[in-house]
Structure I
Amino acid sequence: MKPLAGIRIADFTVHAAGPFCTHMLSQLGAECIKIESAQRPDIFRKPHAVYGRAGPATFDQVASNKLSVRLNLKHPEGIALAKRLVAQSDVAAESFRAGVMDRLGLGYEALRDVKPDIVMTSVSSSGQTGPDSHYAGYAPLFGAWGGLGYLTGYEDGPPVEMRHVMDHSVGMNAALATVAALHQRRRTGQGCHVDIAAREVASSLAGDALTAASGGVAVKRMGNADPQRAPHGLYATRDDDRWLSVSVSSDAEWAALARLMGRAELARDTRFAAAPARVAAREEVDRIVSAWAALVEAEQAAAALQQAGVAAHVSWRACDIARDPHTRARGAVVDVTETCGRQRKAVGFPAMFSGSDAPGMERGTPGLGEHEDYVYGEMLGIGRAERARLVEERVIY
């Protein structure tokens, strides 16, 4: 049995951050019912040129393993039906702009009336309260507003846009907070409203920079450098677009790297022998390592460095991760079935649990409204004649 077996989620989330939250929870065993409509389907069901695919962009990544029903939230009966669904759920998750669910009649207080111990998870740009709560936002804004964009990039270049890493980081934080709320409910019998602000997730990842800034230290972009380690960065190898990541954390590791480079004397050179000296001479250290790396094969160099006790690896492309036997064996990369029936790889749950079934996916990408017989028929007990009327009147639509 999976850790969240028996938990049901009414999933109103859209786009990436919110759906990634419920996607993670579904892999832990929660039954996740995705609510959308033919009039306003999740935008990720549509093709997107940025991803170079004719089919849906990343919908199968964040929606696989979910059930799907159509529901028109602009219709009063649609709202009533949504409340019936929430009444049989443990979690209601949404990722609209703050205030939207209240205006629909599906805010936390309204949902508590039909399910007193409901856990409601809201994911938004700036949270449900505060002077900026009305701001809309997408992944690049989260990283920029939270400070990560400013910290990312080279010292002589502009801040770098943070994209999907922000959506998925927000979603993972929201999943953790939801599990905490469910644990609290188990202890106290009380539900709660979980409020996730995406920009605050970004800022939480920049904690060291915030601490330094509060102490009067000027924080600036450093590229791949580290304030206490050198060499520390990515180095081009003889292989086309294959970069070697190297991080030396001690003088002993520097000596090992120097031997592998055929430059053992560098470990005795006073300019480089101690970490503070190497950091001060970072540019010269990078030139030395770059000259060596340009002549070596990436995978072989990484293996040799690891064998010598130096943290190093090839900077992997997505295709490297997809075909890696280690990630496949751990379920970190899994196969999912698209709505067209074609299989592709997607990200699994990044943790394993002793004493329970492994997290993972039990079904493929849902077609729009694919599971209405189960949800509306079996679960809510709505007869076929009544469902036909609801479809005819575009309540189920």
Structure II
Amino acid sequence: MKFRLSTLLFLLTFQFTFAQLKIERKKISATRIITPPKIDGVLNDAAWKNAELITDFIVFRPDNGKKVADEYQTTVKLIYNDDAIYISALMLDPNPGKIPMQFAARDNFGQTDFFLVTINPNDDGQNPFEFIVQSTGNQADSKVSNGNEDFNWSAVWQSAAKVNEKGWVVEMKIPYAALRFANSEVQHWGFNFHRRLEGLNEQHTWTFIDNSIGNWTQHDGLVEDFKNIKPPTRLAFYPYASTTNTTFNGESEFTWSAGMDVKYGITESFTLDATLIPDFGQTAFDNVSLNLGPFEQQFDEQRQFFTEGTELFSKGRLFYSRRIGGSPIRSASTGANETIINEPGKVKMLNAIKVSGRTKKGLGIGVFNAITSKTEATIQNNTTKDIRKEVTNPVSNYNILVLDQ
């Protein structure tokens, strides 16, 4: 077995987090409930009655810092229980019949208004979770790293949106399984709430985001006193199997494959992702292009395992994941009177794991490892009909280590 150390990367970056400055923040206290509300877009549940009001939104774009007009003001409420956080928002609009309502697929944005919440259990100003509900009811979610949104990340949560005579309403249920947080008795989390008004080309936020200072993630408000909530075990299995049957000139060829993806929360801050014998058969094709230069062509990554939760590994742009499971490193050679019967154009990946997260003191740690199988071409002697194999890519091991402070 031959191993090749493809990539080894150490990166230390230092960033100044403005959230650590003693800037006056908006604060509220979380309200614990017993009976949860029904997520239907109608704010008639008793659970919302005693929740503290979150209002006085500020314009984020385009008139940064301007107070929002009363007729477009937003009122949010936040409650929680042992299972989840519940959020409601009433967004006033004097013309509710003209709210844009263009439908789109999940994690995509049509011409719509939307309501967005960022939740940062570590309150570090860097890595919030983002949950979005559009006026059509369409969901989007992402994990944010230093202001960069990763919409390949997805969680399971509930929401409903409904237009009424005052504007439109959103209700959300975000289970604790969708978040990462510490196991402590009393917790204070960073929050912000955004509202997009497509018709006015405006975006409003609960806490003022000064565009001249730091990243937008560093201006969260604070929701205090989450009490006696426990982080659930974060363990998920995604098995899969596929079969294909190809018929050509009366001959049929049957193939099958099976494998599994695993996601496990090692701690509240670190997650392990693993894939065993992955099947990338549903991955989109690259556009055909002609490379006449001396340098390697680089394409966007389409495989979900290499796009979800990889923000640490993209530091410095030195890690190019498409080399893993890409084309063999060399072509088969033939002698006199020989013909290549089969020469795979791709290297098969056997497994890959990645462990990533950030400590409470802000140290980001990422470890990645992948193994690809030996790839062989099949060559036949035209005279003797003998078959021989030639290795076009040996068993290879790819590694990367990233440290980011």
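Descriptive notes on the structure:
- Of structures I, II, the largest value of Kirkwood radius over Cα pairs in Å belongs to II.
- Source structure (of I, II) for helix-only ellipticity at 222 nm (-39500 (n - 2.57) for each DSSP H run of 4 or more, over all residues; to 500), computed value 0: II
- When mean count of other Cβ atoms within 10 Å over residues 134-141 is computed for each of I, II, the one that comes out at 16.2 is I.
- Which of I, II yields 4.3 [distance in nm of label points 7 Å out along Cα→Cβ at positions 126 and 326, calculated]: I
Values quoted throughout were computed directly from the atomic coordinates according to the rules given, and no laboratory measurement underlies them. Predicted, not measured: the structure shown is a model, and the values here were computed from it. Cβ atoms are built from the backbone, for glycine too; each structure is taken alone.
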